[in-house]
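Chemist: The next part holds the structures, each set out as structure tokens.
Only the coordinates and a few stated rules stand behind these numbers; no lab work does. In this text the structure is predicted, and so the values were computed from the model without any measurement. Cβ atoms are built from the backbone, for glycine too; each structure is taken alone.
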Structure 1
Amino acid sequence: MSWRSEHIWIELITGSRKLSNFCWALIVFLGSLGFLLVGTSSYLGRNFISFVPAEQIVFFPQGLVMSFYGIAGFFISSYLWCTISWNVASGYDRFDKKEGIVCIFRWGFPGTNRRIFLRFRTKDIQSIRIEVKEDIYARRILYMDIRGRGAIPLTRTDENLTSREIEQKAAQLAYFLRVPIEVF
């Protein structure tokens, strides 16, 4: 989603709060809960899950391993739910031609570097760069080359833009900022 006027372009960046992340966090949580229930029922000798008889699973080593997988799954699920609740990687890109300033803001993990804020002048922008890697999983990323700072990614690696969409986005941004486009 973006907002654009004659002098200002603001591009909103979605972070971890995506439907796919919610689905994966829920799947990992339910899977780990199942593993933990099977491990616990094999230890106690009681059926917590009706379709898995506790007598058929010996606690050592199968039940113990299942319990370990359940606990590990809970940790992974907790990590996923935390990144969703903190909305990691969300933020905005603000291009202001009138003031000649570009601001890139992202939310990170809690701590001293929770707010990632980059600010630089538009005259330091050397080019807009498109990096295309056509493998099994096609990857197209839009970068901004900054003098003295290197390349700063403007799109996420999992954004899955088509070649036409990434080219249009790069062309619009390059035209707005009056810089050349490079393709790698």
Structure 2
Amino acid sequence: MEGLNIAIKEAVAKGVFQGISIPNSDIKVSHLFYTDDALFIGDWSSQNIKNLARILKCFQVSSNLRVNFNKSTVFGICVNAQEVENGALLLGCEPSAIPFPYLGMPVGRHMNRKISWNLILEKFRNKLSGWKAKTLSFGGRMTLAKAVLGNLPTFYLSLFAAPSGVIEALEKIRRNFIWGGPENESKIKWVA
């Protein structure tokens, strides 16, 4: 990946690949890497896409590492669907649209809307399901609820401020799990 990083930086410096400029700064972004994951960001043009394909082909020949285009996708911002499809054909991968998940995070969603948090709420429901509540002791339910509530949303909550309705929904799921009832049924809570 370090070799690919150097190749992309060199291509940007020579004007072969056009990254995007961050407004009100001199910073240009052309790529982001995380372990074996790569995100290439650039101006939308067929020439830029062709040059990216050439850079990746040179990387493949020089490193003997192959880019898996079957797992790769192309996104266009303010670009019509036909152009995105044509760009994907140039690279040999699939066209896609925003919003999309990247490293488990929703990219392009309005995270100040409760509907954007449905994925996290569903994960909570799955982890703290009713059948688990019936098979665990009260102490076991408390421990599992604390572990899930403490760890599962940490990644999301460290990046996005959750709407109050989401926090209330998470607390309701946890509260009902601790007291052993299903989410849509009201049970007596013996302490606040």
Structure 3
Amino acid sequence: MESVQGDRVSSGVEGFRLGSWEPPDMGVSKINTDAGVMEGVGVGLGAVSRDAAGGVEWAVVLQRGIGCDVAMAEAEAILLGLREARRMQSRKVIVESDCLIVVEDLTKHRNGRSELFVIYEEIRQISLFFESIVFKHISRKLNKLAHKLAHAMPWTHGRRFWTSDLPAEFGNVAVADISNII
């Protein structure tokens, strides 16, 4: 887990759970992210923020016709989620992704020269905004709503954002993610 409090950072990977979605503590937003790389179509990024009761605070989709590899897309989905959390003035966040390599790279502070590491640096910079931030790797089966958002149809290039008006097609998926709350 990586926790950033002010400019103090601690790291280590924890939090991989197979069975149940865990709600965040009161006052903490849990942001689930995912990406979908569709050959010949483009990349879809999805992020959803939930409160301690499991309620959807907001959800966002960003779709574009430019492709990239899966790790890059997953990192961009995390960045999208963090940008929205900052815009919505969240101060304490848990970010969950089903992409182990990206979570490990972020929590172990891996550096490099590829475009992927440029995205990591942007994530690290925006992380300074938050009072606390934790990155967790989770099972894909606990990330259904973010997955559905990343693959949202109809495919429409651009950004879509919802708060209380989440489309009905996402309603059952939103409930499925949290149906086994601990």
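Chemist: For structures 1, 2, 3, which has the highest computed value of relative contact order in percent (Cα under 8 Å, 6 or more apart)?
Modeler: By relative contact order in percent (Cα under 8 Å, 6 or more apart), the leading structure of 1, 2, 3 is 3.
Chemist: helix-only ellipticity at 222 nm (-39500 (n - 2.57) for each DSSP H run of 4 or more, over all residues; to 500) computed as -14500: which structure among 1, 2, 3?
Modeler: This value belongs to structure 2.
Chemist: Mean count of other Cβ atoms within 10 Å over residues 77-84 was computed and gave 24.0; which structure, 1, 2, 3, did it come from?
Modeler: 3
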